[in-house]
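Below you'll find a set of structures to go through.
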Structure 1
Amino acid sequence: MRKETAMVVNKFILRKAMAMSRTHTNGTSLFLHGNEIAKHDDEGNVLISFAGWPTATTSDRLNAVINLHPNVSKRLRGVKCKGGKIYLVFRGGDKVRMGDMEWVNISLSSKLAAFAPFKINEHDN
């Protein structure tokens, strides 16, 4: 995890504003190059999106939110982009496809179980 990532994501978690070169937070949302990629909703949930940019940098920021935020489901290990496809990766290796503009609730109280994780075939990795 990059130093910039850790610093800005920690401010997002604390709901405080901070700006770095490519990433900033107003405390409610996390932005990368001006695109909203994570947010706290009114109920205290944490939601993530690739905002149409399935890149390594977006993955880095979202993985930091997943791994550092205390209100994120511990079932979730991170996100992964491969071959233009985006996956939510669960502990144990299960993966679920995610749309590049989709908002996903990753909070402890979310219904991540509704995704019914499954093993991705070798050719789909």
Structure 2
Amino acid sequence: MAITYQIDSAAEIVFTTSEGYITLDDITEHCRRLKGDKAFSPSFSELLDYRGTNPELSLDEMRHVADSLDPYSREAKRAIVASSDLNYGVARMFGAVLPSSMVAVFRSMPEALEWLSGSKKRS
């Protein structure tokens, strides 16, 4: 599986890591597993480590994920960490198609964690 996650219930954060080539099937399976995890709540925040990923999704597939598969609520904060310019751009596109306005893309993990903790504003 190219996507893994760990849930910190006390902090109400899901730490998601994607590696390698990610397809719609990978994301579909990830969302199915997350929705079925008893420790998961749609209101939790997400920290998505996208640094080791090679995107394999079209814009239409991103819209399908946002509209039909995404397990998070509109109020959930979503921080995406992407180091390469390509991944950063793809992550911004994905953030733009999500129905939530609480999505931000970062270049570093500490910056993303700071934003999730609420001590820094970013859109």
Structure 3
Amino acid sequence: MSLARYYRVVRSNPPKPEDFFSLERHGTKPRPGTPRSVLERWDHVSVFGLIKGAYELARNFPRKGRWIAVLDIPDDAPITLHPRIGDFNHRDIKASPEVFLRYVVDVVPASEPSSGRPGKW
């Protein structure tokens, strides 16, 4: 069995189920004209394959959270991985919050410990 490591910006340490809610689960409605390619991922959760992406997100959108959950997801996990791959190996994954929580192996600050500024890589 192999593992894929992903990083998710979260608000809580330890993470709570709501840290793994999709936009749909949060009740966020898509804007008129939202592309079909985005709508098909509305019920997915955004993660990064590179921690650098999570640091960037936390720096640019601090309301997203001050923590980064580290997830090791096995290849046989009950998830749906959208095939699109974005910057910093960004992926969209569909799974229940409880499934995500099962694979959290660590939580790290989304800032440099010495300065309080968003992390360097």
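Once distance in nm of label points 7 Å out along Cα→Cβ at positions 17 and 97 is calculated for all of 1, 2, 3, which comes out largest? Walk me through the numbers before you get to the answer.
Values: 1: 4.1; 2: 2.6; 3: 0.6.
Largest value of distance in nm of label points 7 Å out along Cα→Cβ at positions 17 and 97: 1.
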Relative contact order in percent (Cα under 8 Å, 6 or more apart) gets 35 when computed on, of labels 1, 2, 3, structure 3
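None of the figures in this text is laboratory data; all of them are computed from the coordinates on show. On a predicted model such as this, the values are computed, not experimentally measured, just so you know. Cβ atoms are built from the backbone, for glycine too; each structure is taken alone.
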